[in-house]
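Once you scroll down, you'll see the structures, which are given as structure tokens.
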Structure I
Amino acid sequence: MKKKIFKYYHFLLGSLVLLASCTKKVDEAFMNPNATTRVPIETLLPGVIGNFIGSSAAAGSAYGIAQDGMYVGRYIQNWENYVTGSQYDMMGGATGASDVLGSVWAMHYFGQGQNVSKMIEWGTEEKKWDYVGVAYAVRAYGWLTLTDMYGEAILKQAFDPNRLVFQYDTQEEIYTEVRRMCHLSLSYLNMTGDNVSQANLARGDAYFYNGDVNKWKKFVYTVLARSFNHFSNKTSYNADSVIYYCNQGINTVADMAAVKFANSGITGTSNFYGPLRNNVSSMRQGRFVTDLMTGNLTMFAGVADPRTPYLLRENTNGTYKGIRPNKGTDGLATADQPQNFWGGTFATTTAPASDANSRYIFKNGSPFPVITPAETFFMKAEAYYRKGDKTNALAAYVNGISLSFDMLTSTADYHNSVPTAKQITAQAKSDYLANTAVVPSAASGLTLSHIMLQKYIALYGYGCIEAWMDMRRFHYTDTDPATGNQVYAGFTPPSGVDLYTNNNGKLVYRARPRYNSEYLYNVEALKLIGGLDLDYHTKEMWITKP
């Protein structure tokens with residue numbers, strides 16, 4: 001009996017080994033697509049960085065700030081649609097089965113989402129503390145940009161793969177999480193030893209900071225400064241915190257956070273606004289920004305801004321004109337209509353085969369800024385101004401303008417694409433800064449309008465979401481108590497028939513969450529925050545209220 005049992009056991013063991021061997025071969029040949037597959041974290045970071053702007057994936061494309069910036073830019077009148085009838089020109093929100101204005105949502109939860117979580121998990125196991133620090137930096141930026149777009153969002157239950165529906169959390173909670181993520185990031189970026197390596201970090205970071213941990217720290221400090229700067233309507237606003245983090249943040253063009261592109265002729269490797277990707281064919285510069293830069297408004301009256309040919313397009317008359325929301329050609333004669341951003345005629349929507357006539361961030365290979373030193377100094381100028389320290393506010397204000405010029409002239413793709421006769425010279429910059437219509441002769445003459453309008457110019461094109469945050473902080477038309485004048489002097493929001501019908505007479509303050517996740521699968525949670533209301537996009541956010 002024992003012998004038979006032994007033989008049976010031996011046979012069974014052999015069968016199990018054979019079965020295990022077959023199962024292993026089957027598993028190797030047909031891997032479970034839903035199972036976690038471990039990959040080197042160095043291969044995750046390039047896609048994570050690409051998602052800042054507008055990357056592509058098999059499950060979707062264009063996640064990032066550039067895609068949503070195309071529409072937010074219309075809210076702030078950076079540009080408008082070249083024909084009438086665009087609901088976004090009229091400050092409308094997304095309607096129906098549309099993912100418009102859902103790209104930042106997809107960037108944070110899908111494009112970066114689990115990839116960032118795995119960078120943190122695997123980076124911790126592998127003691128690659130620099131990668132962990134970068135991952136927390138990306139997540140902090142994502143949380144801040146997300147809540148600035150949408151207000152309430154999914155925080156506590158986010159990134160839980162076992163959930164099918166998710167509850168929304170408050171904007172106040174998300175801001176707290178932004179700062180927690182920032183400090184976690186700094187704690188890891190300050191770590192050395194183990195498997196920390198600039199050369200290895202550069203493998204995944206080739207198109208952003210090339211593995212420079214010190215620049216990543218400055219990025220994090222500037223995200224912190226942004227988070228404190230946004231509290232200007234709150235009694236808890238602390239100007240000293242803004243100044244403190246600005247001082248440690250991005251203060252030079254060399255430290256600028258910008259996504260770079262291989263520009264290999266494939267759309268996914270080029271700038272989202274370039275002709276190769278063909279995304280901005282219907283956009284034409286707005287009248288507000290054009291009049292602001294050509295001296296046709298009360299602020300900076302009579303002063304031609306030397307940055308104009310870099311940021312805007314001329315017409316066949318050689319002058320600069322823009323259009324108002326929902327006005328089409330806005331009554332401009334053909335010769336006065338501005339070129340499109342690739343150098344074609346106003347009416348041309350076909351992308352050219354070459355970007356030779358494109359400029360600034362509208363070239364295929366141009367870097368796309370995420371945070372710039374000019375923004376840092378304008379945040380600092382506003383903080384000093386609110387403290388009542390106008391002397392330091394003026395100094396920061398001048399530095400902000402100066403660095404805006406420097407970013408344009410020292411970035412080859414921005415500068416070299418401008419015709420030689422229109423390029424900024426040292427003398428042109430000096431003359432502009434010496435003009436008292438731009439820079440008051442005494443600190444006492446500085447106003448919030450000076451600061452916010454110059455910041456608006458400096459953020460043109462790439463910083464639409466941050467500029468929108470600024471405008472919402474000032475409720476678009478708030479006046480400066482010190483002057484009694486509108487802070488955004490000359491800015492006129494759409495009204496009457498030019499304001500979208502669903503707005504019910506109100507201006508836009510947020511985007512609705514992404515349709516293809518929330519409005520298909522998370523409807524009950526949306527109901528609790530009013531997300532099904534047709535005018536949900538006009539609901540003012542917590543951060544802009546007292």
Structure II
Amino acid sequence: MNHGSGRGALCTVAVLASLAPPVALAQTGAVEPGFGWISILPPLIAIGLALLLRQVIPALFIGIWFGAWALTDFSGFGILTALAATADTYILEAIAEPDHASVMLFTLMVGGMVGVISKNGGMLGIVERIIGFATTARHSMIATVTMGLAIFFDDYANTLVVGNTMRPITDRMQVSREKLAYLVDSTAAPIACIALVTTWVGYEVGLIRDAIAGIAGLELNAYMVFLNSIAYSFYPLLALVMVITVVTSGRDFGPMLSAEVRARSGGQVAPETSASAITDDDMTVVQPDGDIPHRALNAVIPILMLVGGVIAGMLITGSGDSLREVIGSADPYKALIWGSLLGSLGAILLSVSQRVLTLTISVSAWFAGARAMLYAIFILVLAWGLSGVTDVLGTADFLVSLLGDRVHVGLLPALVFIAAAATAFSTGSSWGTMGILLPLMVPLSWALMTAQGMNGADHLPILYGTVAAVMGGAVWGDHCSPISDTTILSSMASQCDHIEHVRTQLPYALLVGVVALLLGAVPAGFGIPWWVCLPLGAVAIIAFLRLAGDRV
């Protein structure tokens with residue numbers, strides 16, 4: 001599952017891999033990539049064109065094409081063979097990869113379920129119930145964040161359920177789609193990567209277990225390493241502080257402020273773009289007829305079936321003596337498919353059994369809802385195709401293998417955060433970033449601690465901080481990259497133009513990233529307790545919003 005910089009950031013990566021090549025690189029089997037700086041051009045071209053053209057599909061396609069052309073050494077005839085390979089190799093492999101197919105199927109079935117519960121009046125029933133509390137824009141945003149934190153077990157399920165459920169409510173309260181997409185995106189990956197039992201945690205603990213297995217003298221349980229790293233997960237924790245502060249204070253800045261002013265003053269919640277028009281047309285088809293009752297249970301029950309199905313699927317496919325072990329060994333892809341299937345079937349059965357909709361209309365509504373997700377799925381496929389090209393070019397390996405001089409071990413968490421952020425931003429994959437960096441950086445941190453006489457229990461916070469820095473940097477890249485799958489899904493579930501979502505969210509993510517780096521990773525690496533760093537970071541974010549933000 002793929003859960004997804006500038007040249008200045010890339011330069012900082014250079015200090016990492018040379019610190020202990022025989023310890024870290026030998027253990028991971030990393031090799032010197034052969035394409036060098038060329039390997040980072042495809043993602044940079046795709047990201048640059050997406051921001052410039054505000055059209056992500058052609059930008060991603062060109063990025064894949066350029067990467068495939070690079071693999072032919074930029075030969076004249078190679079530009080044509082690269083065009084063919086873009087479709088028959090990289091896009092095709094992205095579709096055929098089983099994990100990717102699972103995500104696409106899950107997305108289609110959730111979209112179909114949303115289509116049915118919209119057509120049967122259930123979604124409007126939820127809107128009418130919540131509208132009693134969400135009588136203001138602020139209250140509707142608080143409700144969105146609360147729901148986002150409640151669905152903590154998986155970022156995909158979180159994004160699609162919260163975005164689709166809360167969109168009608170925030171639209172009524174004239175909250176911009178850009179703000180909704182930000183709220184959805186910033187309560188998905190941050191909570192999923194640090195909550196105790198999620199689809200992320202099993203993957204993370206597995207990587208940590210493999211990373212510490214070969215380290216002599218380190219007798220730690222992988223799950224305990226994860227638990228201790230949570231306190232040093234400055235970016236995910238401060239991202240949650242940021243989103244809660246934004247909705248409770250009512251303050252915004254930058255492009256997000258402009259979007260909110262547009263929505264409040266003129267009532268135009270969505271930016272005028274072709275992407276939002278496509279999904280808006282699909283969702284218009286599934287609006288309920290005037291004589292259909294608005295029963296909230298017709299939406300709540302299918303959503304609970306989806307959530308319950310995912311949780312049950314993880315319990316069924318996992319094994320172990322404790323809940324942690326069961327979740328850690330579960331198959332999240334099967335669980336997501338089972339849950340979304342139950343939700344879709346539940347929505348159709350409720351509609352037909354109550355004679356609210358006929359079977360024909362229910363199926364048509366399901367297909368209309370699924371069709372609304374095709375735009376997101378196509379972007380996902382192209383993003384995965386670009387990731388396939390960068391894998392062959394060795395983009396991620398190049399980012400972590402730029403060599404430099406030795407540095408003090410206290411700087412390692414900060415440098416690892418920057419390396420993870422650059423890798424996730426360039427590849428669009430937070431899970432891929434963790435898979436690459438955790439096996440490299442955990443042994444590296446222990447080797448540096450040993451070399452500098454700091455491998456005692458008193459210095460374990462550096463190890464925990466390094467683990468947390470990989471995960472935090474991966475989530476930051478996931479938030480900022482236009483080719484990240486969860487960012488794409490946040491845009492589509494909120495029916496917000498994707499580039500507008502990235503453009504308005506980027507300043508917020510940059511602020512939190514800088515604070516997490518300067519007031520979190522750096523001081524923690526030099527021995528400042530986490531319980532000092534976190535409150536300082538939170539105060540800095542709140543103060544910045546108060547000074548630089550304006551109320552709409």
Structure III
Amino acid sequence: MKRAVLGGLFVLALATALQLWVSHEKGRPIPQGKDQCLTCHAGVEGIEPGHAELSCAACHLGNRLSTEERIAHLGLVKIPGNADDLDRTCGAAGCHVDLPHRFRENIMTTMSGVVSVDRWVFGEQPTPTSAVRVTELGHSRADSHLRNLCASCHLANPKKEAGPLTERSRGGGCNACHLRYSDAARAAIGRIDHFVHAALWVKPEPIACFGCHSRSGRVSLNAEGWQEFEGDAGTAELRRLDDGRVVRRGLGDVHTERGMGCVDCHGSWEVMGTGAKVLHREDQATVQCSDCHTTTPSSTSEPDPESARIAKLEGTEGRRYLTIAKSGFALVNTFAEDGGTFLTGKYSGRTVAMKPPAPACTKHPTLSCGSCHEAWVPQCVSCHTRFDADGQMYDLLTGEQAPGEWQEEGGAPLSDRASLGVRQLSDGGRRIEEFAPGMVMTLEKRFHRLFAPVFAHTVRKEARSCVECHASPLALGYGRGTLEFDGGWHFTPRFPRREEDGLPEDAWIGFLTTRGTDSTTREDTRPFTIDEQRRVLRVGACLTCHPPESAPMQQGLVDFPAVHGRMTSQCRD
């Protein structure tokens with residue numbers, strides 16, 4: 001038996017070596033015309049320039065030297081670019097050799113943040129941050145929960161069948177982003193008399209992001225202004241998604257409304273990663289609003305080789321590009337010229353001038369842009385998760401049935417302003433960011449009230465008003481309700497209080513109380529302290545008499561303690 005197994009492994013290794021030898025010579029992929037593939041597969045159309053110059057075997061492997069089907073198809077890879085063949089296909093010598101490593105460390109491949117938080121909430125690890133990968137899941141309660149409900153949204157999930165990307169696509173290796181079917185290629189699916197090949201494009205379409213990013217944070221939906229809801233939608237426009245959810249039209253992101261798409265902001269060094277190990281979404285996402293909307297742009301005319309190749313493919317080479325402050329990489333669809341900054345839309349092709357931040361923005365340097373400019377974030381203020389030991393689950397990693405089933409029900413989805421909290425920065429500073437309910441639930445007999453940092457992609461030119469921050473119970477983390485000032489502040493919640501902790505169902509913290517970092521899904525974030533709440537409300541008290549545009553409040557933007565110190569006897573605090 002052992003000898004047979006070793007013999008089988010030897011044959012497999014030999015076949016693999018043969019595939020590589022016949023597909024590449026001297027570290028370069030074989031060009032078209034040096035194979036026998038087109039002897040049978042003549043008349044193939046649709047392959048984009050670049051790949052169209054290669055032998056079929058450069059991507060699909062097999063034996064390019066044979067015209068006998070059985071031998072020619074030995075080791076054939078029907079859909080190249082999946083994680084298990086990446087080193088032999090897209091990442092082979094002479095092709096995209098640096099990408100397999102970047103692919104494997106990509107947060108969209110590892111799902112480290114999702115797995116870490118899930119295990120932490122189940123009490124299976126001490127912190128919500130670790131380097132665990134979704135492909136390393138075991139069969140603990142936390143891991144079975146992920147296997148049952150979450151583990152399809154990662155790039156290593158293979159694409160097994162030909163066809164275009166849809167709302168329900170998950171994973172697919174390189175195809176997850178770069179696959180594009182023309183109308184002719186769609187019409188030719190299943191035909192053998194007229195084969196039109198799908199294309200691979202440097203510019204991923206928004207549908208490539210939708211499959212995974214219309215769940216969880218819902219950013220693909222949010223950007224287009226689609227909101228989940230329950231009950232009467234009124235006169236709002238409705239849309240039924242492929243997975244059965246019904247959404248209504250709300251305010252979309254101003255960038256999306258003007259024809260921009262995901263990759264107009266998120267370039268290759270973000271989407272594919274740099275190869276550095278990252279643990280949470282924000283570790284890989286480096287682009288910030290201030291990289292484009294700035295009065296002091298950072299720019300370069302000498303981008304890195306990858307960015308330069310992309311610029312050439314997209315027709316934007318030769319410019320002085322803006323650069324990302326956190327990473328230094330060029331934004332190759334932007335440029336600085338004659339004292340202004342401009343963006344050429346990757347989808348629209350239009351070039352527009354980018355506006356610098358408003359003067360009020362510079363008066364709030366610790367606030368993230370989204371804290372003021374995001375119109376709403378999707379929120380669910382209660383979750384119901386239970387395990388049915390008698391049920392049957394579909395294991396998303398193995399594709400097989402397994403015993404036990406996790407069942408989840410969310411509360412009524414809401415679309416409202418975010419709560420605000422604090423991220424402690426590595427340099428000792430802090431930044432005010434947006435937070436939304438991540439988990440308000442009892443899980444395995446333990447009650448959790450966790451908020452998560454969020455950037456919903458619902459940016460509007462109009463900013464949150466001063467009152468919506470300084471006199472809003474939702475912004476402060478108290479939840480929805482009435483916050484009144486009559487010489488002192490009083491809060492009446494809208495939602496009932498939970499028996500488990502006495503807080504309103506949608507609250508993060510109690511009125512003029514606080515909680516620690518264990519109230520969030522990150523180790524470096526927290527709600528406002530009591531002192532911070534009092535300082536926010538002190539400004540709110542002034543706003544009950546003085547409009548934001550009044551002289552005292554405008555002076556307060558520069559030096560609030562000095563203005564506050566000049567209070568008259570008519571002022572209340």
Rank structures I, II, III by volume of the Cα convex hull per residue in Å³ and report only the one at the top, that is, the highest.
III
Which entry (I, II, III) yields the derived value -12500 for helix-only ellipticity at 222 nm (-39500 (n - 2.57) for each DSSP H run of 4 or more, over all residues; to 500)
I
Mean count of other Cβ atoms within 10 Å over residues 73-80 was computed and gave 27.2; which structure, I, II, III, did it come from?
I
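Taken together, the values in this text are just the output of simple stated rules run on the coordinates, not laboratory data. Keep in mind that what you see is a predicted model, and the values were worked out from it rather than measured. Cβ atoms are built from the backbone, for glycine too; each structure is taken alone.
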